[in-house]
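Any read-out appearing in this document is the output of simple, stated calculations on the displayed coordinates, not a laboratory observation. Small disclaimer: the values here were computed from a predicted structure and weren't measured.
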Structure I
Amino acid sequence: MKYEKSCGAILWRNNGKREYLLILNKKGNALGHWGFPKGHVEGNETEVQTARREIFEETGIKAGDFADGFRIVVHYSPAPNIEKDVVYFLCEISDTNIVLQESEVAEYKWLDYDAAQKLLTYDTDILRKAESFLG
């Protein structure tokens, strides 16, 4: 059994209303799914270090402090004999100058909660928990 771990974050801003950043992942020349910035842990990185690195690599954003008390782990099996955990943090963003990692990310959108829920491919429960946490 192979084990994988990825970390990322739900990024949000207050633009007169709360908006969440979604990215459209790429797999080679094919479009992947809408979700949040995340990626595999490298070497001896902590979860927070991995999340910060992936956010910066995929969006160009230098994330500030993650919300205290918000850490969600999603466990699933992406393929036979592979178990994966994805750890999500929550972070408010003030720097919204996005620079996409074109090799992995096709596009991005800032969306309110309802629109983000409709566009997300897999992570709807995670977004619901973030929205509830933020009140």
Structure II
Amino acid sequence: MDDASPYKNQFLESLTVPPGTDLLMLSGVTPPIIDATVPDDTVAAYGDTETQTRGVLKDIAATLAKRGFAMKDVVKMQAFLVGDPAKGGKADFPAFSKAYLEFFGTSQNPNIPVRTRAQVTSLVWPGWLVEIEVIAAKRR
């Protein structure tokens, strides 16, 4: 990736996984409910894109930990973002990045994965704006 790219600290252009590495692939993880006082098929139940991204990444970190992996082991991420009604139906990529950068490219976890972000028409449940899949790799 070009050093001038504004994304050079957010994701890698490519990487290789060496032989003797265990892989863990997580299915899509969706946001937790943050407000049970509103209907669970609304964005208000899950929060905006930043809040949903943060919740999803926390859940991913917990699932990885249960299986002996950590966020530093994530080598690939696919993020699906729904257009936010509060943003005129456009996916809020800056809000996604803000939450993402709390978990990757930090002093605690300097690693960054290869990554794809895409705006999709909808996810399975109304109110969800974010779904993330990851692959983690760790030397045996």
Value 25, 16, 8, calculated as semi-axes √(5λ) of the Cα gyration tensor in Å, for residues 36-99 alone, assigned to which of I, II: II
Structures I, II, by relative contact order in percent (Cα under 8 Å, 6 or more apart): label with the highest value: II
Computing volume of the Cα convex hull per residue in Å³, for residues 76-115 alone for each of I, II, the value 57 comes from structure II
